Structure I
């Protein structure tokens, strides 16, 4: 079975920036996030041995979610300038490996990954692995798609399958938006239902299913929770709507454009030299050794 790995670019570089102490080249260029991103990329290539790779990246500006709720992500801290300056280098690394980068106006990286998953599901004998630290993407997990959660680094990451999502949350992946609708999400400033925590949200979903069914069955819910649900009905459905990953972004995607072997080896090595990534260069050379073609000499029969 072939393997497609989808990278959540912003999540990976953000984690790398905070996980690795400041690292500068001899010319004074800060490259800790670039180093961490590249190291993780090599880890993925070594461990997963993917046939295809693609990356999605958030584009600057508002998305359809901001238009639906002006407070969406309003409490999130601004990206550090030291990290922003390294994004260009991450793009250079990604392009050196000929990995397609997807971004789109009005959509987040999650939506682009969701769209690729939706289109790729028609490919036969293909396993899809999403690499991210954003658990919103767990809603995409199914028998064909898993997600590596980067909370502990790639080598220690949990690879969420449908069974592991159920073990973690108590319900299948498709109910992640409903869970956010009830419990909210502080990182995205989703209010959810005030006073309804994660445990109550899990219990309600396990008993009734989606948010719509929960509200249809309000009379069956204990009065204290029922009052909270009635009071914050609008926020509950808005939070769910914002948490749903779109799968219809207008992007041009062909799986063969993502084939890993289609890159210039020397271009990668030259970039590693420029960034002074000598340890990563050695790892790369072990993973992608020079292929030497052995030409056998054909002995011609002697005429004499």
Structure II
């Protein structure tokens, strides 16, 4: 078993399915008011360079519900790269706590922490990947049918969400269609890695620049913001590039029974309309709820 949870590509299909099964079990227990104290006495350091609602609350609440404790570290407190090196931070934290969640701009920084830390490091989001979100997404899909049979379509920017969905689907042998402009496809090296994983798992990963073609007959239609944190200077350009990739009533006409997904936060009226986000086919807030349970299952797997 890997020490860290940095990329879904690092994990076996069986291990990811076991985590998803445990996430479903933990959710069922939580709804019955049961809180298994499986991480009693454990501590988690949470280093966040980026603003956070879901990642912060769900990891901290998850640790509390499992009997553990979480400590929030802001970048100005720690000073990675200025006050202390990543290696020194990782070495210190390894002496004090049982795990680290890192939510950073640079993916390399999370890899640096993991390379030195003697304790598990969890990727809470980087500009390259967002694996914890995808585990919650797959849990949400599985709640509405068989994950293996689902046709999942991602529409929009080939960003960290597209990258992680692609890797996760490739590991588990799922069907994923990606609809992005040619200029904003997922990272080349991750596409190559996904192809390798898909060859072993039988996953069906495809790409098109036509969102209407992609969503035809889909079971789940997923989108994310067009302008991520750190890309604010490109906002107006991105609005023009992605104009035809908005999830609205017209686009969903090709998939009238599809559930709609979004990792949040949403830029309402840009990548998705209010009518769709708040409509009867939206399972966006189910995804957000499942961040809590998917991450509790990840924490148990790494920290017990």
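Values quoted throughout were computed directly from the atomic coordinates according to the rules given, and no laboratory measurement underlies them. Nothing here was measured: the structure is a model prediction, and the numbers come from that model. Cβ atoms are built from the backbone, for glycine too; each structure is taken alone.
Out of I, II, which one gives 168 for volume of the Cα convex hull per residue in Å³ as computed from the coordinates? Mind showing how you got there, number by number?
Details: I: 168; II: 123.
Label of the source structure: I.
Figure out for me which of the structures I, II the number 25.2 belongs to, where mean count of other Cβ atoms within 10 Å over residues 6-13 was derived from the coordinates. Don't jump to the answer; show the numbers that get you there.
Numbers: I: 25.2; II: 19.6.
This figure was derived from I.
Which of I, II yields 1.16 for Cα Rg over 2.2 N^0.38 Å, for residues 142-181 alone, as computed?
Computing Cα Rg over 2.2 N^0.38 Å, for residues 142-181 alone on every structure in I, II gives 1.16 only for II.
Say we calculate mean count of other Cβ atoms within 10 Å over residues 70-77 for every structure; which of I, II gives the highest result?
Values: I: 11.5; II: 14.0.
Going through I, II one by one, mean count of other Cβ atoms within 10 Å over residues 70-77 peaks for structure II.
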